[in-house]
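Below: a set of structures, written as structure tokens.
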Structure P
């Protein structure tokens, strides 16, 4: 049970990262992921990049561990 709680906390806290880059651009990671999922539906080619897909796959694996009876 402790591993599930830690995985859930890790997943939730990973969404609150704050990004800021040149040109007065900034957003939180949950906003970025929302944009990625909306673009995935409208234009899938625009989100196929390793720097986009690998973190999302990592979060999906954390989500899968939450659904398992005993996380590994």
Structure Q
């Protein structure tokens, strides 16, 4: 079996959806309300409509909510 040497990095929205929101049963509007960010930001991040970077402010909010580090979100 051939293992590719290079692969595209996983989009931050995919991490957020598959590893956090779906297992915890959290909806996009619930997350946006809790983080005090616009719903459109969460929606565009999850749907990968355009290349959205996670800002330091959003990273801090996500880290506090999910209990991990802000560097985790910034490094995605």
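Since every read-out is calculated from the coordinates, none of them should be taken as a lab result. Given the structure is predicted, the values throughout are model-derived calculations rather than measurements. Cβ atoms are built from the backbone, for glycine too; each structure is taken alone.
One of P, Q was used to calculate distance in nm of label points 7 Å out along Cα→Cβ at positions 23 and 47, giving 2.0; which? Of the structures listed, the value fits P. Once distance in nm of label points 7 Å out along Cα→Cβ at positions 7 and 63 is evaluated on every structure in P, Q, the highest one turns out to be Q.
To test your reading of the models, identify which of P, Q gives 99 for volume of the Cα convex hull per residue in Å³ when calculated. Corresponding structure: P. Using mean count of other Cβ atoms within 10 Å over residues 39-46 for the comparison, can you identify which of P, Q gives the largest number? Between P, Q, the highest calculated value is found for Q. 37 is what came out when relative contact order in percent (Cα under 8 Å, 6 or more apart) was calculated for one structure; which of P, Q is it? It was calculated from structure P. Name the one structure among P, Q that helix-only ellipticity at 222 nm (-39500 (n - 2.57) for each DSSP H run of 4 or more, over all residues; to 500) of -20500 was derived from. Structure P accounts for this read-out.
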